[in-house]
Structure I
Amino acid sequence: MAGAVKIGSWGLPSGKLCDINSYSSPQRLISITVYSNETPGGCIVGFSFTYVDQTGGAINVGTWGNTWGGVKTIYMNQGEHVNDVSGTSNSRGVTSLKIVTNQGDRGTYGCPAGDAFSVPLRQGKNEVVAFFGHSDDTLKSLGVYVPGAKECPVKIGPWGGHLGSSRDLYASNMPVQLQSIAVRSSERSGGRVFGFSYNYLDKAGQRISVGPWGSRTKGQQRNIAMNEDNYVTFISGTYDDYGVTSLKFESTQDDYGPFGCPVGTAFSVPVRDTGAIVGFFGRSSADGLVGFGAYVVPLDD
């Protein structure tokens, strides 16, 4: 679908592939229905949603999975949109989901167990407009559609701590292509990401240098070269209360990292099929990288 990025999915990529029609262009969500089991060992049993497409029509999708267990339907109010989807998954599939909108927390469903995932969009003007994933007898995996364009990247994150200074880009210099990344880190016990910088091309073709954020001297610096054929499609990492403890990057040509020591809460941004990661934002202190988020553009825009 032109003009949108598929982020995810998280969970178990098995069973039936579940997605919207490729010719459909979702504009906003009308409702989300979750079937779940909240008892120990429970999971997300079924999932369905309704969205408005480019013609103004309401499109019903699902149910993916089954319709037993507790059921909850979330109806979007006027002006309300989903800006954070999080949950957990394990070897059985999606075990829990939490939906947050610009008007508040709309609920946690299932029984949290396994690896955590999250898609925070609160820092930008982005919103979740549809979903995709896998299912069989239950919901196995889930990902989201977020509208975006090369001149208006999707802003995902940040993950990490809340101290230090905010680091971000000027609205007049939004990125369209990542050129290079430099990470300062230590992989020893107790190590973390101490410094971060990168270069990108903006829509005018200017090369913009960003950073360094954090320390200029701690740890060892590793440099990653990018080009239009080698672009980042997946980032993952870990963080604790003090900041980012590790980062890993995957591109169309290679994997880089992990840099730092993977300890704490995990996060990931998979956009392998329809997007490219073209820039970053976050927080930093004099000693290290505190928070980290990404700018993503659709490949087919």
Structure II
Amino acid sequence: MVDNPGVGENLQDHLVTGLVYEAMPGVPTVEDLKKPVVMELLISEYLKNPVGPLVNNLTSSTYMPYCDLLDDVSTLQETVEAKLPASHLSSNTGFAKQMKIHKKRLLSHVDCVAWLFPYPGGASFSKPDYGTGLWDYSDPDNYLAFAVSLTHPLSRGSIHIQSSNVNDHPSIDPRYLSHPADIDVLAKGLKLIDSKLAYTEPLASKLKDGPDGRKKLMPSYGSFSPDNVEEYVQKYSQTNWHILGTCSMLPQKDGGVVDPTLRVYGTKNLRVIDASIIPLQVQGNIQTAVYAVAEKSADLIKEAW
């Protein structure tokens, strides 16, 4: 038995939120694929020559540094200091070190803390069954969505067993948005979308205007304005399924669970080889990072044998 309080702690995820606008008539979106006649035509064309919507990538994306989300870059230092107050420094030395790294990222004009991507259709960011419910909405019409995701969150959650029965589900507490800096990054990303992207060509003419002169949102989202953006973030944010960090490769005094050879501290023949050993969230999708961990782990195991 090894007593290590770091096991199951330091959980991190790429939280995502977004705005979904009503598209102008004639703008093609994925809602068109719900029409049997359209889908039959696309399948027929695909079978003849594999081109078109059924083989194209639905989206593209961009990563942005924190300074590009600000209206006034001259206040960058003051803004970052305000969002990372000393009162949020943890007694956990590992997290304190992570905080310092994140502060450098926020101050950087190169490191990116937000990930923005459009999607040619509607989305339900508030659905509890996010894995299957993201595109399960009853709103009519066609839509264009714009999402923003945290790349380097400061909120930290946990996952722990509840019993010795392997069939019992673990207790998962992601503690999303528990750090104010995460809310701030997502809020600024949404403001950028709603103040610039949605009102700049070539997108502006493809989105419907509402009676108040603002771009019209999908009805189920209610109202959005710069005044309620932080409340909106807390209501309409979801996992991006990029969870890692709960068996971190760190010094044990900093909350680490495995050493540089991926052996669990205090054991000789137990290794952890998955996303949980990554101590800090990577910038993009975690799949390639997990592949790299697996490849390196295979080399370490072969060397040991």
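Each value in this text was obtained by applying a stated rule to the coordinates, not by laboratory testing. Note that this is a predicted model, so its numbers are computed, not measured. Cβ atoms are built from the backbone, for glycine too; each structure is taken alone.
Structure above, values below:
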{"read-out": "Structure (I, II) behind the derived value 28 of relative contact order in percent (Cα under 8 Å, 6 or more apart)", "value": "II"}
{"read-out": "Origin of the derived value 19.1, 57 (Rg and Dmax of the Cα atoms in Å; candidates I, II)", "value": "I"}
{"read-out": "Structures I, II, by distance in nm of label points 7 Å out along Cα→Cβ at positions 96 and 112: label with the highest value", "value": "II"}
{"read-out": "Source structure (of I, II) for Rg and Dmax of the Cα atoms in Å, for residues 40-103 alone, computed value 23.2, 63", "value": "II"}
{"read-out": "Top of I, II by FRET efficiency 1/(1 + (r/R0)^6) of positions 56 and 288 (r between Cβ atoms, R0 = 35 Å, to 0.05), largest first", "value": "II"}
{"read-out": "Parent structure of the calculated result -8000, given that helix-only ellipticity at 222 nm (-39500 (n - 2.57) for each DSSP H run of 4 or more, over all residues; to 500) is the read-out and I, II the choices", "value": "II"}
{"read-out": "With volume of the Cα convex hull per residue in Å³, for residues 120-231 alone derived as 138, matching label from I, II", "value": "II"}
{"read-out": "Comparison of I, II - label where distance in nm of label points 7 Å out along Cα→Cβ at positions 152 and 240 is highest", "value": "I"}
{"read-out": "Structure (I, II) behind the derived value 1.3 of distance in nm of label points 7 Å out along Cα→Cβ at positions 256 and 272", "value": "II"}
